[in-house]
Structure I
Amino acid sequence: MNAPSHGPTSHSFISQRLRLHYVDWGNEGAPPLILLHGGRDHCRNWDWVAQRLRNDYHIIAPDLRGHGDSAYSPSGDYSMSAFVYDLAQLIHRQHLAPVRIVAHSLGGAITLRYAGIYPENVLKAVAIEGLGPSPAMLAKRGELDVQGRMRRWIEEERALAGRLPRRYASIDEALSRMQAENSHLTPEQARYLTVHGVSQNEDGTYSWKFDNYVRSFSPVDLMPEDTWKLWSNITCPTLLVLGKESWASNPEEDGRIQHFRNARVSAYERAGHWVHHDRLDDFVDEVRSFLA
């Protein structure tokens, strides 16, 4: 699998005083398509997908705040509401609506909320394991009352404040960590993602680009019922993708599919959480047909 030979151009926009980065694959005038990455990832993880779809769409892939080449939040605010606002700003400032969106994990959760807030702005949505915690995981979290959740969050934030970004002596050392995270990646994929996912420190070592504070989940968020209400507001066709070797729960089996008006589930064999890497060709074929 070869990396794209002609890459995208880099741009930025402002959201809540943060300068956020995105790449543009050209083909202006074609229907817009946003590719939105997941947590602790970066926009260049979509390069193989973008290379295959760039002739059909005007593709824009942003780096979420605190990720890739986007600015860190000075306050460490990585709440879902902040991420949704950033997506709304990108679509508003670049005049992308109505738009198609393909998103992964955290990006999928952001997309589904945005599509429920502005259903008229989204034509098609693909969410790879983007429904967030399963009902079983939510029930586990619900065992803590609001005091417990707030105390745990404060402790997590304090711990992260003292956690320095890990330093790797070489690209190869960081590459080993990438491969351990997803055993389905080919060596070529893993190296490409690592090269774009790290920056070099002054002493010559390498660290991941994402802000350590993105590891902490805000204790203040929508109640599950409110999230389900937003899902039920979505009017566009929605494709919910998952890998059968992932931790994610199948929405057809756990009941979450009932909150969508017009959604179907596509489960991939021999795939984990990163279906768009693990089954690239099959995924792109399905998405191309779905988006059209």
Structure II
Amino acid sequence: MQDSSRLRQLMEQGVVLAPGVYNALFAKAVEHTGFDAVYITGFGTAARYGYPDVGLITQTEMVQNLRHICRATTIPVIADADTGYGNIINVRRTVREYERAGVAAFHIEDQVFPKKCGFMEGKAVIPLEEHAEKIRAALDARTNPDTVIIARTDALAPNGWEDALARSRAYREAGADLIFVDGIRTLEELDIYSRELAQKGIPCLYNGGLVTAEDANRMGFKIQILAGLALGAVFKSATSAMQELNSSGSTRQTFAQFSAPGQGETVNDILGVPEVYELEQRYETTAEEGQAQ
């Protein structure tokens, strides 16, 4: 079964919880931990290249990252496609490049370019109908009808709920598989999102951790992502270790701390080093047997 078909099947069964990562290592860790899907953050990918999430990375850089991630994991990949990296023509190419990379789903947002992270100040959005046309173009461009196309609106912060809801309904009417209202900061906002859209038959994605996946499921959401999960955890832990080393000249961070919590597996286990050793032994034996003959 293709990843996109699998993702649609999972959404029918309940909310899909997808931790956010920014590289192939942590995508493998998400699968290894037992999750059914993984989310690739544009913020994290920009950070991976050393840039803030303000529209500086290109489609090519994002797709390159996605290719590595999709090859590294067997679970469905949900990805950030920013604004589609341009106009309607750019959106068509973005869809095809994302599908070739192997993603199961992606979202395209209605911000003015250059965009900003959904939780940053100073966002602005393009006209509703212009983004509706982008969604129609994305639907026309996909080669796999099961690829999940998510319409994201960032109108909440600059324009308020009336415009955000109007855009969400229009994008759904344009054919978007899911709607994504970004910038939800409070439980009250999440309740409005759920009540006005998710509980009225419009499939929705929620970005954040204000509620558990179980609660998100009860609220009617189809996908819950935690976009900054891996990046936030790694940045905090790595910075702490560097500060300790800089101040004391040594660190308690050892190779043993690369183990997965409570499991004993190491980074090498997740990356497949035991399988490499097994292959080396298998083919070394075969080579010896061939020489003996």
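Just so it is clear, none of the values below were taken in a lab; they were calculated from the coordinates. In this text, all values refer to a predicted model and were calculated from it rather than measured experimentally. Cβ atoms are built from the backbone, for glycine too; each structure is taken alone.
Numbers below:
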{"read-out": "Test item: helix-only ellipticity at 222 nm (-39500 (n - 2.57) for each DSSP H run of 4 or more, over all residues; to 500) calculated as -15500, pick one of I, II", "value": "II"}
{"read-out": "For FRET efficiency 1/(1 + (r/R0)^6) of positions 51 and 195 (r between Cβ atoms, R0 = 25 Å, to 0.05) computed as 0.95, the structure of I, II it came from", "value": "I"}
{"read-out": "Which of I, II yields 18.6 [mean count of other Cβ atoms within 10 Å over residues 43-50, calculated]", "value": "II"}
{"read-out": "Origin of the value 20.4, where Kirkwood radius over Cα pairs in Å was derived from one of I, II", "value": "II"}
{"read-out": "Comparison of I, II - label where mean count of other Cβ atoms within 10 Å over residues 75-82 is highest", "value": "II"}
{"read-out": "Which of I, II leads on distance in nm of label points 7 Å out along Cα→Cβ at positions 155 and 267, largest value", "value": "II"}
